[in-house]
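Novice: Have a look at these structures, which come just after this line.
Rule-based calculations on the coordinates, nothing more; no lab input. The structure presented is a predicted model; accordingly, all values stated were derived computationally and were not measured. Cβ atoms are built from the backbone, for glycine too; each structure is taken alone.
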Structure 1
Amino acid sequence: MRTKKPRRHVTACRRMVRPEAVEPNEGWSMDFMSDQLFDGRRMRLLTLVDNFTRESLAIEVNDHIGTHKVVEVLMQTGKGRKLPRTIRVDNGPEFISKALDQWAYLNGVELDFSRPGKPTDNGLIEAFNGRLRQECLNESWFLSLQDAREKVESWRQQYNRDRPHGSLGNMAPAEYALVTAKTS
């Protein structure tokens, strides 16, 4: 006979379903990745994706990316397009900082944090990061940060221009963005 009662996990409650984006720039997703140069020096990548068009809006490559650099990338991206209503992020130190919170507040952007230890809450950016790792980072030998920036940017442009997505009716993200911009 069993003497112990099975434990109930309090954190196993159901999470409210997040609404899907129904127009460009309604929601973005953002995350960090790490890799290294040929000599073992560490580099970090900040990835930013539009949840509706699946466009890669920016990939920042540097040896260190702090909160102020995250805010700078968001401001730079916001110059060329409308800022989103929400940005999905994990609970990393750069994302829970006061500087990013202040930027979001001043620009009317809501930061949507995933649950700790649940990367599937931000599955779209995790899938994008997997493709970036498989198709670019694992396939390239980076000689310097500048070399890494050039190769990653070239991959990002090719991803947006030439890569068809089944969820977008087999259109590339840039093509899908143009089609949806004409119809709205």
Structure 2
Amino acid sequence: MKSLLKAARFAAEKHSTQKRKNVAGSPYINHPLEVADHLATVGQVTDEDILIAALLHDTVEDTQTTREEIADHFGETVASLVMECTDDKSLEKAERKRLQIVNAPKKSDEAKMIKLADKTCNLRSILTDPPKDWDTKRQREYFEWARQVCDGLKGVNAALEAELDTVLKEGLNRFRTQ
């Protein structure tokens, strides 16, 4: 538990200046907290390394945090999981999105669960409070792409997958009619 709280504080410090893309500009830290909570409550995940990696899943990708820093503070297992969930920002966005689809089935079961929770939380956010500059077409495209990514993540946690399927169905139905 002590390490989990340390990770929450670490993530809060690293993401302290970042905001979500929604109209309210919510603090970014709400997202990693939501992902970890989703894993624990919906997925019944109790493994501390997985929950810590969920809290830190965007730190290397979206802040100046390094893999080595994660390993020094939280261990090699957490660092490896974070890196499995990290896109290479030196690549163009379209290539990063393509690689998420291609690489999803190759991830460890632990990283798959983090990515399932991450995508579910992102999709739910789009349904309830979308990014302020995303029109319906962009929202629909995100849902369609996320479905392709998540197809490669399945087979690791039935509860996470059922919740994802519910959110995907709601969004795809909503955007089909618009």
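Novice: Upon calculation of mean count of other Cβ atoms within 10 Å over residues 84-91 from the atomic coordinates, which of the structures 1, 2 produces 14.4?
Specialist: 2
Novice: For structures 1, 2, which has the highest computed value of mean count of other Cβ atoms within 10 Å over residues 36-43?
Specialist: By mean count of other Cβ atoms within 10 Å over residues 36-43, the leading structure of 1, 2 is 2.
Novice: Same structure, new question: One of 1, 2 was used to compute helix-only ellipticity at 222 nm (-39500 (n - 2.57) for each DSSP H run of 4 or more, over all residues; to 500), and the result was -21000. Which label is that?
Specialist: Checking each candidate, the match is 2.
Novice: I would also like to ask the following. The value -0.73, -1.26, -1.41 for log10 I(q)/I(0) by the Debye sum over Cα atoms at q = 0.14, 0.18, 0.19 Å⁻¹ was derived from one model only; which of 1, 2 is it?
Specialist: So the calculation was done on 2.
Novice: Continuing with the same structure: Out of 1, 2, which structure matches 3.0 when distance in nm of label points 7 Å out along Cα→Cβ at positions 76 and 100 is calculated?
Specialist: 2
Novice: Comparing distance in nm of label points 7 Å out along Cα→Cβ at positions 28 and 148 across 1, 2, which structure shows the greatest value?
Specialist: Answer by largest value of distance in nm of label points 7 Å out along Cα→Cβ at positions 28 and 148: 2.
Novice: Ranked on distance in nm of label points 7 Å out along Cα→Cβ at positions 4 and 164, which label among 1, 2 comes first with the largest value?
Specialist: Once distance in nm of label points 7 Å out along Cα→Cβ at positions 4 and 164 is worked out for each structure, 1 has the highest.
Novice: Between structures 1, 2, where is FRET efficiency 1/(1 + (r/R0)^6) of positions 68 and 140 (r between Cβ atoms, R0 = 35 Å, to 0.05) highest?
Specialist: When FRET efficiency 1/(1 + (r/R0)^6) of positions 68 and 140 (r between Cβ atoms, R0 = 35 Å, to 0.05) is computed for each of 1, 2, structure 1 gives the biggest number.
Novice: A further question follows. If distance in nm of label points 7 Å out along Cα→Cβ at positions 20 and 132 comes out at 1.4 when worked out from the coordinates, which of 1, 2 was used?
Specialist: The read-out was computed on structure 2.
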